[in-house]
Structure P
């Protein structure tokens, strides 16, 4: 059984990541053995290998946070009915999904009820980015059809899913991007207003809203100028939620808006959401998201897939600054 492991923290991934063979895997009573069909390479995975993430590697560390597969065997205390079921593998940064097979506690998988025709690659990407988008739209403001939300980093994977889920709910999106090429991509996704960063950003956002106000602002860049421009059109008492930090800067809200207008700054982290959300709700959310994948409503662009044996090329590809979509491992080169 082949899997990718991290042998050292930091440095060149061609030196610190290795493809290894592991003997038959033993199951504890509450474990399941999952045959992995697909597993994405996320930015968080790359940060993890460098020691720049909330979770820290324990060497030798199996790699890969999320994925999808089918249950092959179950532990003594697990329902035998799970054998053969397709399941999502939730992110823990402990077990590793860049592998042919993985043993995980049954509490770290979610059984799916979608048909076999549901896109495997799209399902594999559900645990992190679509769930993040779902929580951003549901956990920080009561949004109704016709409401406006604003987001930057709108051409990111999270941005794609925010726009799709908002459109499904009748919520209007104002999207800020850094390049015209990205603007074209986000318009094609169905964003209601798309603004390219630059001079007079706040004024252009306000003009696009036509006198209406944003109910919620989602910040993925932590660029102070972009955040301030969104806040300028955010309703008094509204919330800014940071979901990423593309610039590496600390998120901030202009002092006057924070004090005089009661703007609230919050942050989202998927591992905290998984830790704090009741299991029944986790299963409901992922079931809903999987259903939207099956219907073709949720679909993130995929740029390439690689078998495990081509991991060096896959990691180099996933590390490129300019990509049009996700890179995933398909452990047995299933396409």
Structure Q
């Protein structure tokens, strides 16, 4: 009888000035019901006590230091140091539930053709002690229709069913094919998922939330976000994947997904009159994928931003027929 070969997982934890959280992240990996084969903490130039806390753990927790270059470059350093086929990322101020690795490994064993998988997650806001689920499990099960995976990442993306960096498990060969994380101002993780999806459209997905994304931790630099920087990074990311998908058989699903993404961003910005300039910029920049009638309406609404904001807020609160998108109002904290 052939003995089953276990999947070996390298866990990469980027860390920057998170002395109050890094122990929690490492401990939740050590507590997994399916053990990680190695844990690599990449210290991205911390100036607090992060390094000393990491070094108190057993030698099985590998510590690597680099000058501050951002989370994407820290993940790259971890990928280069990883010794095993499967890579899982966990930001040093977030956490996994203790069955995270077990559920991913079980799914990947059942579907050996898959090169990556993701999962649902919780978002947690400490200031009001509120935990919310990223995507409805009922919706996810309906979308998956009895399968363990989506046939196309971009169909999942349209419904926010793609997780985040803390929910992914990715085969090492994906990075050899599409390259490492780019050094871009923001959204380097979304850029990576887009590049992988163009080559490997099928992605495993676990409906239950098995990781916790901590929003707006005290001291986070993203609590005082540069909206213009975030806007530019998001728009650039969308434009980049559209360009990559051109002249490929992936352009159709990419275009549908990115049109949905841009329209959602526009709706979010319309709720704040001071960001009307972003609406017009998106409308102009992505005119090739937005319907002409839609663009005309949006230009009209953005021309009178204060009135538009008041009307949309009133409609949303009284009739509840327009979704309140918090893309601008509630940004991620990192």
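What follows draws every value from the coordinates through simple rules; no lab data is involved. These numbers come from a predicted model, not from an experiment. Cβ atoms are built from the backbone, for glycine too; each structure is taken alone.
The table below lists the values:
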| read-out | value |
| --- | --- |
| Parent structure of the calculated result -9000, given that helix-only ellipticity at 222 nm (-39500 (n - 2.57) for each DSSP H run of 4 or more, over all residues; to 500) is the read-out and P, Q the choices | P |
| Distance in nm of label points 7 Å out along Cα→Cβ at positions 49 and 137 - highest-scoring structure of P, Q | Q |
| Mean count of other Cβ atoms within 10 Å over residues 121-128 - highest-scoring structure of P, Q | P |
| Ranking P, Q by FRET efficiency 1/(1 + (r/R0)^6) of positions 9 and 305 (r between Cβ atoms, R0 = 25 Å, to 0.05), the structure that comes out highest | P |
| Source structure (of P, Q) for Cα extents along the principal axes in Å, computed value 64, 48, 35 | Q |
| Of the structures P, Q, the one that 15.2, 45 was derived from, the read-out being Rg and Dmax of the Cα atoms in Å, for residues 177-256 alone | Q |
| Ranking P, Q by mean count of other Cβ atoms within 10 Å over residues 153-160, the structure that comes out highest | P |
